[in-house]
Structure P
Amino acid sequence: MKKREKIIRLVTARLEIWPENAKLAIVGFGTFNKHQLISHVKKDDDLGKKIIEIELEYLKSLKKGVFYA
């Protein structure tokens with residue numbers, strides 16, 4: 001499995017545990033529910049790439065000990 005495929009699976013798995021009513025607003029893209037986000041991540045389109053970028057930055061910040069409320 002390629003690195004990109006692993007990242008897509010990781011981000012998808014993280015999104016799948018979100019509550020059903022959760023939404024995410026991304027400046028310049030709009031507001032999306034978890035199923036829409038998962039779909040875009042799996043397509044690896046522009047929005048999917050942005051979601052992946054956001055998730056990876058979040059995970060990196062956790063590793064460094066920087067927490068978001």
Structure Q
Amino acid sequence: MANLTLSIPDVLYERMAKHAEYRWSEVARQAISERLDEAELLADLKAIAKAEKEHSAGRTISYEKLAKKLGV
């Protein structure tokens with residue numbers, strides 16, 4: 001597993017120290033994972049919007065070319 005060093009303001013660290021019952025590294029992992037999920041969803045939605053725009057403009061490709069492009 002990779003390690004990540006994170007700098008946080010002293011005030012935030014002091015607040016975290018008052019709640020030692022939390023595993024702050026796990027909280028950070030979950031937050032990073034959620035943000036990545038959001039970023040990947042946004043990228044997918046943008047790709048879909050682009051494909052819909054191209055389709056509406058009549059710029060389409062065959063299923064065979066699409067499968068080859070996707071490596072299927």
Structure R
Amino acid sequence: MPENQKPKALLKIKIGKQVREVTYEELTLSNNLATEALLSLLIDKGVIDPEEYLKKIQDVRKERYRDESEFK
């Protein structure tokens with residue numbers, strides 16, 4: 001995207017009288033941060049084993065993506 005071009009809003013959030021536009025990048029970052037925080041809490045509390053979690057990610061990748069080489 002050119003430097004002078006503003007990112008396109010994906011959605012708008014209204015809080016009271018204020019409307020905030022949210023871009024795809026902001027939404028993606030927000031979801032990623034929330035997922036990382038939740039995962040960290042679950043691992044810290046012993047609910048999820050980190051090795052088991054990584055194995056599950058590999059399994060899901062194999063199931064959903066045909067070309068596994070892009071992840072190596």
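Only the coordinates and a few stated rules stand behind these numbers; no lab work does. Bear in mind that the values here come from a model prediction, so they are computed numbers and not experimental data.
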* Could you figure out which one of P, Q, R the value -17000 for helix-only ellipticity at 222 nm (-39500 (n - 2.57) for each DSSP H run of 4 or more, over all residues; to 500) was computed from? => R
* Work out which structure the value 45, 14, 9 belongs to, where semi-axes √(5λ) of the Cα gyration tensor in Å was derived from one of P, Q, R. => Q
